[in-house]
Structures are given as structure tokens and as C-alpha cells.
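Values quoted throughout were computed directly from the atomic coordinates according to the rules given, and no laboratory measurement underlies them. Note that the structure is a prediction, hence the values are computed from the model and not measured. Cβ atoms are built from the backbone, for glycine too; each structure is taken alone.
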Structure 1
Amino acid sequence: MRFNIATMLTEARRLWPRRTMVQCADASFDYATMDERTARVAEGLRRAGFAPGQRIVIHLPNIVEFIVAYFGALRAGLVVVPLNPMLTPDELRQLMLDAGAVAAITAYRTVVEAVGGEPRLGHVAVYAVDEMQDADGLRRFAELEATGPGDRQVTPVDGDATAIVIYTSGTTGQPKGAELSHLQAYISCTAESELLDIGQDDMTLAVLPLFHVFGLSSVLNIAVRRGEAIYLMRRFDAQEMVDAIGRHRLTVLAGVPTMYIEMLAADWSKADLGSLRIIVSGGAPMPVEVIHQIERRLPQVSYVEGWGMSESTGSGTINGGPFERRLGSIGRAVWGVEIRVVDEEGNALPPGRDNVGELVMRGHNVMKGYLNRPDATAETVRNGWLHTGDLAWRDEDDYFYIVGRVKDLIIRGGYNVYARDIEEVIHEIPGVVETAVVGRKDERLGEEVVAFVVLEPASDVTAERVIDHCRNRLAPYKCPREVHLVADLPRGPTGKIRKDLLAREALGAAGG
């Protein structure tokens, strides 16, 4: 079947040419303008000699050029490899080599340093956006647009061909590139947009990084699929986010728990957030107490929690929306996706809180595989089932509840301890902003439970109070014996807490 996901933009332009597609702080672009710009970029890439199936890196923040480059490259039949702008030259060099990139579109000198430091990348054409300084000798992204739109065609490709390569965060090893096809990207954003009931009258805040699958699939792709508008923010700032929602009457907000925690602490006195109707959270489980705070502040909002991975095109489950919402759950499987909880032998486990196993799924959303990593693919996708690495249980109605990661399971004195159970209890303490629970090696018990806690500036909560609260609410073997009060928690590029770094810190604090 021939299908190119860039068709979403050409169809949106055909139906709603003058409808706003992208709103920024100081500019607005309708669908006709964005379609024209991407057609020019696609033609420029063709004339530059790039062929369908070749991989092109997009190394940009949330700016309009990201969207133009993304749909322009797809339109030309190229494979898009979005990379985090915060990566170092060494990290970029490794990923560009792994991807076999033939070109890169960037606003940063780090790409130039990465290419210049590796002879094997000497063939890579680097296009600099206009805001990039000191770009002598590089090609200009504007030159691609200046070539003219040609015949405006969308290059036909096989629907199962790779459209996007999303690199995993690499917090537990070398990042791997998940290959997502045109049809996978299309079906995932279509199914998700229908479940969320996002339509043409909506404007979504695009503050999630577009290089990440959450921002790319659940914000940008959904918007274009449904003909809605996005308000594009270059980077996350809680106060700017609150002000933008009030100023531009935004209706949909998608983010990770960290963003919402900081948003609740921002000044709302000069912003009317009454326009918001949907809040979507993903990337990590949202503490139940934070959900309660959001709903008290924004009673008109439909709060929806989703769960997915780079390897599943960002989709998997939804809690809320058209389904009953159950606190603490990641919800039920989205359309066309089958999810199970299995034991170590791959046998499906029955419902019940005591039947914890690994969450696995299969369906249209599961990646084609890891680029150039057949062994890693075979380890992760077995008999069509994607093994997620998440520990979970399900209830009688097939709502799923994540309790931690397989690699993060704490085994203390022979008992299984799930970090999220403890984190939810610590979040009940007034003054607690965030917490993360990890295990550290212990000669006597195997592992000991350690909690890291971030407090509000004026809080008088002590480590002893946290321990006492846990003793009153949890079985003795679950209670943390060590509590570290910290200013903040280490995070990866998408805001996820780096528990691997906390585990090292806990071991170091214990003299291990």
C-alpha cells in the first residue's frame, strides 16, 4: 500500500487553507503557508540529490523550521531522525553514524563539531537555519525553500516504509533507534485524536519537545491530522506556559508530570485558564495528589493520562477520555492494541494486585524494530509482543497499573518492593513537591529502600517525618530506611527522572 504521512498536511491544506496551523509568540502561519513551505523544502531536497529512504537528522528546538523540515523531508520520501538539541558533539556523532545520516538541519554548532570530528561523517550535508550564528561554509536551510515548489508532489512510498527513527533515551545503555512506519504514525495519531476528541476548534500548547515521540505524535501529528492549531513554545517555562494559555485561549495541554507540578507552583493571578478543556499527561505516572490539585484548580478540565513508548509510536493506553477514569491506573488499551501482563515465561497472568508481571503489547503501534540492531529487536519484540520493561498488574476490567520498571524492582529481604507504592504515600505529605524511590545494594538484605524528596521552599518537613509517615501507611519491609532531602532530581532530556543516577548517589552516600 502506497502512503506517505506527509499527505496529512496536503489534505489539511486542501480542506482548510486559511485555518491557523501554527501560532507563535510573534507570528502565525496557516495551513496553506505551511504546505507551500514544506513543498519547497521537499523540492530543494530532491534537487540536492537526496533520495527516498535516506535518513536526515532534524536537530532543532520547537521552532517553525522544525515543522517545515519534518514535513518537507517526509514529503520527499526521506526518513526523519529527530535528535535532542542538548546532546553533546560526541553523543551526536555516535547517533548520526548509527543512523547513517546523509544530511542534518540544525540551529547549533554542536552538529558542525560532530561532523567535523568524524571523517566518516564527511559526506553529511549540514543545513543551518537562519538564526544560527557563525555558519560560514555551511548550507542555508533557506536555500532549500528558495528552490521553488516544483510539482508539489508528495513522494509515494510504501506505507510500511520507515518514516521516523526515534532514539531511546539511553539511560540504561547505548540509545537505540526505533523505526516507525508511515502507516504506524498515521494510525496512532488518528486513533489517539479520536479518543481525545480533539477537533478543528482546538488549539494545543506544543511545549513538549518535538524531537520526542510524545510531542511529535500526540501533539504535532494529531494537530495536522485533525486540522487544529498549535501554539508553539521553544522551551518549557511554567510561568510562560500559564500566561500563554490565558493570552491565547488554549484548549488542550499535553505534558509530563514535572511540567504540571511546576505549573501548579506558577503565578495564576493574571491568567484566566478557563479555556482549557483537556489536559493530557504522559511520559511517567502522575502522582494521584497532583491530579487532585489540578482538578481543584481547573474543575472544567477533562484530565486524561496516557502511556506509551518510543517503541510503540508513543501510544498504548488511555485513562479517561471516553473511558471511566480510575486513579492510579494508566488506563485501558487504545484502539487496535492488545496488552497483557505476563510472568517470566511469557504466560498471561490473571487480574489482581498480587499478580504483578511485565507489561507486553502488540498491535499497529509496535515499531518495525531497532535500526541496525536485530539482536536487540529480537530481545524486545518476541512473537510479535513488545516487552516494555514495565511491571504492572490489571484489574477485572483490563485497567492496567504500573508499579515500576523490571530493572528498578527493589528486592528487600526477599520481598518485592515497588517504587511507585512508596512514592504515592510520600506525595501525601503536605510540602512534598516530588519524590523518587530507588534501591541500593545491601549486604544483609540484598537491597535497601532509599527515597529522594524535593520540598517546597518554606516546608519544614524532615527526613524523619517522611520515614514516620511511611511507617504509618506501609508494611515495614516497604518503608525507606534512608531519606535524602534534595533541591531537585536529575532528569533526562524529556523530563523523566534518572533513577539510575539516584541509585548511584544512594550507593555513594552509603559508602558503597
Structure 2
Amino acid sequence: MRTIKYILLTIILISLATSCDEWLTVYPENAQVSDQYWQSKQDVEAVVVSGYYYLRQLSVNSLLPWGELRSGAIFDVKGNDLQKFQLKPSNKANSNWGSLYQIVNIANVVLTNAPKVQQYDDTYKLEEMNSHLCEAYFLRALSYFYIVRNWRDAPLITEPYEDDSNTYQKKKASEAELVALIKSDIRAALATGAAKEYYGTTWETKGRATRWAFYALMADVCLWSEDYDMAIEYSNFLLETTSPKKPAFLLSPTHASWFSIFNPGNSNESIFELQWNYQENQTNLLPIYFDNFSLDRKYEMSYQLLRDFNMEYTETLEVEKEAVRTMYGGYYVDDPVAYETASRGYVWKYCGAQTHTDKRTRTYYDPHIFIYRVTEIMLMKAEALILRSKGGSAGDWQEAIDIMNEVRRRSNLNELEYTPSLSEEDMLKMLLHERQIEFVGEGKSWYDILRFGRRNNNKYKELFLIQNVLNYNEQASESWLRSVLSNDDAHFLPVWENELKVNPLLVQNPYYN
């Protein structure tokens, strides 16, 4: 696989005299890692940090479209074969897993070489080394989780590519094997006891792997693999701990305080978010991409999603308070008086500034991208409670409703009511709506409907996968979308054609043959 075999691990050399915020500012230099490199704990730190750098570089143009466009709730106004379900193996932009394997390789290099450094650096204590190993495990597990959700089956590589004697001509591992590795990595990291609750600065605590980030990732992976009891267990590690350092759910926000989750970011609610800082010349294009009136705009809400938001806006308990996660919070229309007939809506969390009517200026093009925040852990737990017992449990379902209501109350929305007449489908519909509105534009919606549709041997494939795509995705005809989505292999991406050329052991996703 060319994108794996010819990856040169990039090392970011960081001067101890630079400010902490500069750790993702320095552009890396290509360098082959050799035994001569691993001499100090600063060497290990530099390689670990490069993993976060590549994750951030991948986020805007890959992680977001992979997680959003196929559901159709957010669409690319310039057109994208991903949202049309017309992707071909020649489409490198959407079918190349190379950047994720680059992060995997960085993690593998750290896991292999960090223990060697103690031979040369007497100041490199065991707890420091284990902390670096934890971050490497997290980066590898998270990267493989993106690979699983987008390609299903893929090569499983746990040895580093450090010289040309390595070969990465490997067959695909199954989804089950990849999920098992992800869970094993998380357990191995937590078993060291070195996963930190917090770092020395807020931005590091929110931008590097913490114990809380491991709990969140494991809960997510367990939902994907239908291990609902374990999903609840790991959610509770976050939600029920008495640690004063745990991330905290924002209970009673105003528009301004709820919006602060995204601007300036690194709030108490954050668990793990990808960092930019305009003061360190770190910016991204999200405020332009989500600006409806920019000539360079890229993403807009579908009409159905806009109607969903407007419906929530009319459900507020007190009109003067408004629903904080919708109007002026998660989304915004230019004429609030005419919101019911609005044809366009901003994903305001990315392009809004300090007030609810001002957009970010070019100086502040640094919104963060969330991987996990506390609200998602709450809704993960609610999902697992709904699904863990066949036929439903009144106690579990009432608790799931209570969790959803806690999320709704903070947005001044009417509460849901549990009644014995509710079915599993009814409960899941309510939960999916909460996720759709709460996490709009955060790269979650496609994985949500895919997870809902696949569970229990495709029990809800028609209801939650096919019907949701048909309702929201306006970029292709209904007959085409239904035809494609009827084939389970089409739910996953093709292997980029260049990978097949350099690795004869790889097999293409059958749909794309």
C-alpha cells in the first residue's frame, strides 16, 4: 500500500523555549525515524504531538465530510460524489485511507520506541513514558475507529514502518478484528494508570488524550459493536465519577454561555476537541465553508434539517428565552422574524462570533472541531439503555427519557414523556432527533444512521438508514439512493485504486467492482 509503505514519519522538533500553544503551529519536516533519533523524552513528545497534528490536518476535509455528507443533512454546495453515492475507487479525496494509517504508524512507532529512550535519558520516568504510550494507544484506536466506520474491513497494522525492510502488503482484517484491537488498545492504556485526568493547561486537557477521552471512545465503540452494557459502564465512568476534574455538562446556559462551547471552545463540556488558535497563526476555513453568503461557501443545511430546527424553535417553553441550541446557538437565520419560512440556515457554531448576530471575522477563523463532548456521552448512555434489553425495560427507558429531557431542558424545550405504549422505534426516533440537532455539523450524522440501521442484523435498515437518507439527502434521486442503500457494501467507501496496485493482497469492496 503506497500510502502506508512510503509514509515517512514526520517529526516536529519543538524547542522547550516555545509556548505550549505552538506545538501544532510548527510545520513538520519529513524525516525517516532511525534508532539514532530516540535519545530523549523530548523526542518521544515530538512524535506523539505529530499524531495530533495529522489528525487536525485530516479533520476539515475528511473527517467532517465522511461523517456528514452521506446522511444529506449537511451537503456540499459545490457537489460531491460522496453525498451522491457515486464514489469511484479513483476518487482519492474521499477513498484514500492513507492519512489515517499515517497516524496509526506514528502510534506504532511510539509504542515500539518509547521504552528504548529510558536507556539514554535518565530523566524519562516510567509514568512519563506510560503517559506517552497512552496517547499513542488513543491515536491508534481513534484512527482505526474511523477506518472501521468508513471502510469496515481494512489491514490491521501494529508494527511501525521504519525502513524499507518492512512490508505492508497485507490482507484486510475483518471489522470484528479491528474493533477487538481498538478495545484492546483502550484497555491497555487504562491499565497503565497513566492516562491523565488533566494536563498543565486547559487547551492540552481538551486537545490531548485524557482518561475521559478513553472512556468516551470506548463507549462509542461499544455502541457500534452492540455491547450495550459496556457502553453504559464506560459512559458512567464519565458521568457518575466524583472527580472534580471531570468534564461537566452545561446545565442552565444562556445563548452566550452555550455558544461558548464552540467559541472560544475548550469549555468544561469538552472531552476531546481538535485545536486551532489564531494567535499562533492556526486557522481553518470552517467559518467560510459554513457562511451562506460567502462566494467560497461549501456547506449548507438541507431543507429538511432546517425544518427540524425551525420546529424546535417554535417549541420553546418561554419565547423570550428561545431554544439555545437552535436559533443563535447551533443555527441562525438572517431574519429571525421569518424563521418559519427561512430557506437557509447557518451552522452558527462555526461561523458565529461573540454575539448571536455577528459572524467571525477573518482574524478569528479558528473554530475547534469536536470529537467528544459530555452531551454525547449522555445520549450514548440513553441509546444503550434503550437497546440493552429485548422488548424494552420500563426502568431503562424512563432513564433514557430523563437523560434526553436533561439535554432538552437546557435548551428550553418541552420535555418528552415516557408511557408504556412507546415502542423501541419510538424511543430511537426521539434519540436520533436529539443527536441530529445537537451535533449538526460535528461529523456524526452519517455514523448515527448507519449504526442505527445496521444494529441487530439490519433490523432498522429501512427505517433509520434508508428513510433518513431519503428524507434529508436532496443531492440524488430517490430511486438511485434507494437502489444504492439496498446494498450493504455500498454503505462503506471503496479502497483507493492506487492501494490495489501496490498491494496485490488487498480486495476491493465488492460494491465497487
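Looking at structures 1, 2, which one was distance in nm of label points 7 Å out along Cα→Cβ at positions 83 and 451 calculated from, given that it came out as 2.3? Considering all the candidates, the number was obtained from 2.
Which one of 1, 2 has helix-only ellipticity at 222 nm (-39500 (n - 2.57) for each DSSP H run of 4 or more, over all residues; to 500), as calculated from the coordinates, equal to -8500? Display every interim value, and only then the final one.
Values: 1: -8500; 2: -13500.
Label of the source structure: 1.
If Rg and Dmax of the Cα atoms in Å, for residues 211-466 alone comes out at 18.2, 55 when worked out from the coordinates, which of 1, 2 was used? It traces back to 2. With distance in nm of label points 7 Å out along Cα→Cβ at positions 91 and 195 derived from the coordinates and found to be 2.9, which of 1, 2 does the value describe? It traces back to 1. Starting from the value 20: which structure in 1, 2 was relative contact order in percent (Cα under 8 Å, 6 or more apart) calculated from? Only one of 1, 2 returns 20 for relative contact order in percent (Cα under 8 Å, 6 or more apart), namely 2.
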